[in-house]
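> For reference, the structures are reproduced in the following blocks.
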Structure I
């Protein structure tokens, strides 16, 4: 900012900035060593609580919960209040993205009409640390009247929620990590971990595939890595094909005339089956020898049996193949070995992998 001729305004600006900084700066009494110790203690307490939860996991109850979710022909309706509700939203999102249709139902809104979203074919997953959250407990009777089974995630089966549910997955009774003993910390961590355990066990029970996962994650870096090679490969007029026995001159002409200048030509036989690849790198090495034998057959200069991809492979797997082999182009073939496309490393860059 140019302050020439505006010194009073500059002084006022600096004064305002200093005041704002002081308001947001850490108190002078802040003890960094104590804060670090507290941070480590919180992580240790939460890690220990999850370990204890794993050791104490009730096999029959957990398996029955998995069976209920796998047999559900409706949706898994997750509900919870406050911090448990926030955890419930994440559990619902994880279920939905891994093949189990799910929605989150706010218990307060449910008691004022949104209960109509619950159907007999649904399964209700109710979350409450104490098992006594009023809004959640009040849902038990109406949900039972609808006919949907209820799975409770709470500390004890002896709680109001546990006693009214069809099945209880116990969270255990580890103390919170909050120095005041008030803020939900350990309890929400174990609740989330148990929800993840349930979701992943159900995912495995469904034989949920990477391809199915990709359908639910079309955007972002993850979605792009889960695209199939067939979606990004060059084909048709952009596919630089030459037949075995073609001269080096013919191959160079195809490489230079193909739209997109792929930097390679794929050598195929009369059945369109892949026999080799010739790249810009091969051309440079040829030129380093002193001359380019333009009249000779490409057979002696191509790389035979190159690394290849298939259209149904995931783009993330193709990226790993490029990194492992340090090549810039890979042919794409069908199950019979016929060339159907080409992937250039630039194609991966264009989709921002």
Structure II
């Protein structure tokens, strides 16, 4: 074996072969074979062991690295490689060997780029919330010698050195971190601007560059449930009649180091008229002088012929409702052959200005 890197002075090195060594004929592995040496006059022999489990289902995690740090800085595991490492077997067990006396923090990391530090949110990680102090003690255990696979020859009591702690449990999890950036923007209708983000994001700041408008009362905001899509419904006809709208936007973006920062960008929303729209415009020009056709606002609801008791009535409008006069709404319940008014109150959706909920005081038998 040839070690190409320069070794540190006064340091214990441990080479864990796991099952890499096998006999030449039958290929029976020599399991848990470890070779340790020191570049100083002292050989560190303490060790800790335990198990790594997946936090979501408590299944053993195979092939993940377990490392230690004697530096207790909160971010050391993101900047500095582990001081010593081990790797879990098929049952999630690990043993970190060759440790010097002292205090340590213990981590488990599914290291994808082999730099032995947590620098990628896609890497699963685990850590103990307490400090580990390795130690040893004398202990005894029973050892059995067999004549064959069934017959016992001798049962012996064997003394050995037990290294503690040997029952550590680390629960591995993966961060829900998502890179943030503006995926795309579009203007499918003259009065509707849509911005699609790659992940849930905070409300961006934006201002119109073309046409120039002061204030922010020219739009109504609608956000998706996942908080990753933003719709701006333009209320000013002088704005949505423009073929092109330019906007300056400040939004959260993730850099190459997975750090979020506020990015400033200029985006344009252009409306492209389809062949159908052009035909309709020509048809409307031919009908000049005729009375303008009224376009009614589209409404969807959950109202059915039979309705579950205590369910609210939900409406979703084609466009945002800026003002709604509840005095024009009347809700009645059939009692025998007569209809009697039912008290109710109305709720506006805080995310979607197109949704409205009516909560009546239903009574059975109506």
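> Given a value of -14000 for helix-only ellipticity at 222 nm (-39500 (n - 2.57) for each DSSP H run of 4 or more, over all residues; to 500), calculated from one of I, II, which structure does it belong to?
Among I, II, the structure yielding -14000 for helix-only ellipticity at 222 nm (-39500 (n - 2.57) for each DSSP H run of 4 or more, over all residues; to 500) is I.
> Something else now. Of the structures labelled I, II, which one yields 7.6 when distance in nm of label points 7 Å out along Cα→Cβ at positions 151 and 295 is computed from its coordinates?
Considering all the candidates, the number was obtained from I.
> Mean count of other Cβ atoms within 10 Å over residues 47-54 was computed and gave 21.0; which structure, I, II, did it come from?
Source structure: II.
> Computing Kirkwood radius over Cα pairs in Å for each of I, II, which one ends up highest?
II
Each value in this text was obtained by applying a stated rule to the coordinates, not by laboratory testing. Everything numeric in this text was worked out from a predicted model, so none of it was measured. Cβ atoms are built from the backbone, for glycine too; each structure is taken alone.
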